[in-house]
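Heads up, there are several structures right after this.
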Structure 1
């Protein structure tokens, strides 16, 4: 099965992500790519098969979060802009929370993305992230 990778970038980082995609085009052509809004449009100019979701602020972040919860994303590359306030910051935080909750490898900068995509585990078909059992939280009584 192909690895499923989510690609996301804030406006000031879209160019950086597109450059990263160009540099890793050969590796990425063997993956299933999901991307939010304009990022998806730009990446589709480099890769043949990109599933475009809504723009992040218009629900794309939540769409990705749902795909993560459904077990349909294996990796996420999210080049976020640490220098610009985002009007949908709560959505971004919720998306990053989902990656931690479901133990999805996530890169927020090029160096980490490079390490992740060149890791021997990237091509390991048998590797499955270990999921923490959060069922204790389901059993709590709501007061």
Structure 2
């Protein structure tokens, strides 16, 4: 089975965008954003969108999403004080899981500096057993497919 090399993607590949401000502490010793920060941007972009859409209640919600897989490919360095634009889409919607894909763009750039995904399994906040995606969440996610 041959795997083609991951390629940078255009803005048109993503459904919604969210601006993320870099911080001085995001840079590593080499003057670029450290790779672990990219993963926090994925979380920030997706969860902020869900909260704004009214389908994620981080304090009272009965359903929570747990990350079971995450990956990132890097194409160009990012660094403080750049502004990042995160594009979001949903690649796969399962009964109780979602594959979110996020493209990170330097402000104004046409292609992703990095792109990645994470898979959330939605579970009952008390039992931690998988549950079907709540209808309200599914409605919001379908717009990102």
Structure 3
């Protein structure tokens, strides 16, 4: 048990090229502006990025992407497969990504989240993120503001 959630047979590791189709499918089912397989390939080839996948007994269950430079990092995309939500996978991905970018020298991790995404806001707040600002009309389909959130690492 982690944070009161059962996580059976789940691992988090660096995603590989053969994972990107499944990760793109998770993104497509989860996001209004999903990441494509090509987006995951580009991130994996960037020396200032990391792509993590969570995997359970049924295959990829979620992912997190981080970019890092100097002492800051950004989380541009994170998603958990709908059938796997509520098991602590998002928290585990955030923890593993935080550790990975901290090892690269980052002391702060930033992200944007739709102001109406209550589940994501709760996840981020539970994991130590605070609201640092607002980006007006950041999202499309529908147009919506984003909260900029930050966590010290």
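Please treat every number below as a calculation from the coordinates, not as lab data. Remember, predicted model here, so these are calculated numbers, not experimental data.
Which one of 1, 2, 3 has relative contact order in percent (Cα under 8 Å, 6 or more apart), as calculated from the coordinates, equal to 24? Of the structures listed, the value fits 1. Name the one structure among 1, 2, 3 that helix-only ellipticity at 222 nm (-39500 (n - 2.57) for each DSSP H run of 4 or more, over all residues; to 500) of -11000 was derived from. Attributed to the structure labelled 1.
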